[in-house]
Structure P
Amino acid sequence: MRILLVNPNRYHYPPVIPLGLEYLCGELSKSGHKSFILDLCFSKNPEKDLIRGINEANPDIAGISIRHIDTVLYQDNRFFIDEIKQYVAICRNMNLKVILGGVGFSILPAEILKYTGADFGISGAGEIALTRLLDHIERGDGCPKLTDGFSFFSGTSYEFSRANVLDYSEYIYNDGIVGFRTQTGCTARCFFCTEGGMHIIYSNPESVGREICVLKQRGYTCFHLCDSEFNLNLQHCIDVCRAITEYAGPVNWTLYMKPEPYSEDLFMWLGKSGANLITLSIDTKTSQSASFRRLAEFFRLADSSNIKVAIDLSVGYPYENPEETVEMIEFLNKQPVETVGINSWYRVYPGTPLHKIVTGDSSLQKYMVNFTPGTDFLLPVFFNYFSLQQVSEWIEKYPKFRIEGFDMNTNYQRVR
């Protein structure tokens, strides 16, 4: 079958290369199916360009990737699913069935499928599931509307293939950066996050090294890791760093990490592979298990490896003690970190610890914005325990701190 894979993400803070579609094309190239990518990121008229793309590719089916439901930020929230609904309608009017997928879709797959009117959806990893779904559609078999992509992976490791099918030049010109990944899922259980506890699939380290090598040969020298958090498995992390060093030599790359686990060997190999910036994700709830001593050691090891650290600090867990919050802020101010972004507004998603707590305690619902009883949380609902004024007062004397949602730059843009 011929499938047109559509990137509808036109959010430019910064523009994000549709990495997932490249992996899908890589897997589809092994099958008898033919894939085409229509990238609408810089489109001035996406509806018109979608119609043109369908006419040019003449596909049998369309696949639309959803990166985010909305911008997640309370201060500048934009809801994207209405745009997706329009694109689905255009495809259906042109006699195309539509498959939805992507990280954003996987948060609320049944709700988004119903809201947009699409025909099929794949939640979770789609590389194998999409090929199987196309096989079923081509044969005319009965297909479920919603498929669990993780169910097609028998183990915890896979060698993903990435196709060279996109021109990155406009992304780079607009301050985007070339991404790669080493795994899907996350073992952390941050109270607000939808990715915690997901099925983990590790990319083969050698395939990651070869992938970076090919990208380097294409002239790219700066990279961003698109994993939720890198340090899920220390040995896998070290093997990935070794593979990058062996196949590509040191490259400039940035990554996300959580406070634990880490080791001296990990930081040594991060330094050897060229990692130059870590964004450390901390919240005052989950970080209670990581002592200030261990956090200070993390910062010391990063500094000794010439790796800069930026902090994403989440405060305002339900029932959070303000004294503990202030203690964390004062501790981080004394550490050798470049910048600290602090967030106290949380998009509420079903399945998260935050959702379970706030829907189970009516006394907390006064801290929710846009909440109505019976909502499915597809439209943005926010929880805010500490006021903007309160947080501002805590950090006003610390220049390294800022409140997230007002400065739209990312950490790799802030820390050059």
Structure Q
Amino acid sequence: MTKKINLIFMGGFTYPHGMAATKRIQNIINALKEFPDVETRVILQRQSSQHNILSGVYENTPYETVMGDLFRGKLFVSLPILHSKTKSALKRTYKANQENVIYFYGPLFIDSVIPLQYAEKIGYKIIFDVTEDFGQAKGVSYSFFHYLRIRLADMFSAQIKRLASGIVVISSYLEDQCRELTQGRIPLHYMSVSVDMDLFPEKPDTEKPTTTFLYAGSFGKKDGILILLDAFDKLAERHDDISLALTGRGDAQAMKEFFARVEKSSYKDRINYKGYLNDEDYNALLNHIDIPCMTRVDLAFANAGFPFKLGEFLATGKPVISSRVSDVERFLVDRKNAMLIQPDSSEEVIKAAEYLLTDPDTARAIGKKGREVASLSFNNKQQGKDLLAFIQSL
């Protein structure tokens, strides 16, 4: 008889609200709810209280933050206390009559290595979800402190080969990297980006006076937002009936550069930055806009991971403009189910946009085919079944 699974989610994400990392975890939790033998819980060692209530129950999943608002110097001073409290939380939630599993998202860091070593000792199996190559950290942020943190995280991540019972990877690049790191001794599971298709219901086409392009996500070096703004300016010269919406957030330097660039635009009245949206407003925006754009640049960091937003963009059934990075071409074919462009080129964005604007019927067909890809390849419910089978096989 198969034991029940006590599944604890930990790692570098915020909860219950946040961006790509949070959504990846939430999509897994939602997919596993249909399996009564799986009990889920979230234990975060630390997160900011600015955007989340630190502990509670979210959609029937209990979660707790061990110590809130613990960053930079305060983290280093409080490490012994944080380690002790984390170990106590893991001991308290351990269930002797069940299969105890920790699903750890993101890189190891000084706050997590010692508690995970303790967890393994008392009987937890540990699965690491590897979504980035932090050895290529220069592409992720303008912030020096963020850069320093992920450089340290890259160093600590070598401990994965000693602690892991299994590893989940988001891209082929990371699959090869983890296989080399572990010398093939630890089971690997490929799980690309995920999307909850129920959040993006298929809708009939309606005529609208304005075509809205969209960028959503982080505002970092890797994301190519300035390239998109350059392309939009040139498109806006030719088309009076287009606009650009953006949502998400980045570090202070990235946002400063973004706002400065928007201010210089001759068409800034048609550029609408909506800030960081809650899930409900974000999903409503995605369902309303016309052409989502994923304009990642050609950096090693961007090619190592896989853009989470792409799954959501495709699920809307709108024609997506996407850079050819990472495993994108493993799933998408240019002008069949997406408009694929070379990274770092505003001209490529313009060509793809003009193609869609001048042929609405083809644009609709591309969007429909893209939604089929999302349903077949990125559907969180199927991914949840496959992940559960992987966990049970360990």
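Given structures P, Q, which gives the highest value for FRET efficiency 1/(1 + (r/R0)^6) of positions 96 and 384 (r between Cβ atoms, R0 = 35 Å, to 0.05)?
On the way: P: 0.25; Q: 0.85.
Across P, Q, FRET efficiency 1/(1 + (r/R0)^6) of positions 96 and 384 (r between Cβ atoms, R0 = 35 Å, to 0.05) peaks for Q.
A value of -10500 was derived for helix-only ellipticity at 222 nm (-39500 (n - 2.57) for each DSSP H run of 4 or more, over all residues; to 500); which structure in P, Q was it taken from? Among P, Q, the structure yielding -10500 for helix-only ellipticity at 222 nm (-39500 (n - 2.57) for each DSSP H run of 4 or more, over all residues; to 500) is P.
Ranked by mean count of other Cβ atoms within 10 Å over residues 24-31, structures P, Q are led by Q, which has the greatest value. Here distance in nm of label points 7 Å out along Cα→Cβ at positions 264 and 328 was derived from just one of the structures P, Q, and that gives 3.0; the source is P.
Mean count of other Cβ atoms within 10 Å over residues 240-247 computed as 18.2: which structure among P, Q? Corresponding structure: Q.
Each reported figure results from applying straightforward, stated rules to the coordinates on display, with no laboratory input. All figures in this text were calculated on a predicted structure; none of them were measured in a lab. Cβ atoms are built from the backbone, for glycine too; each structure is taken alone.
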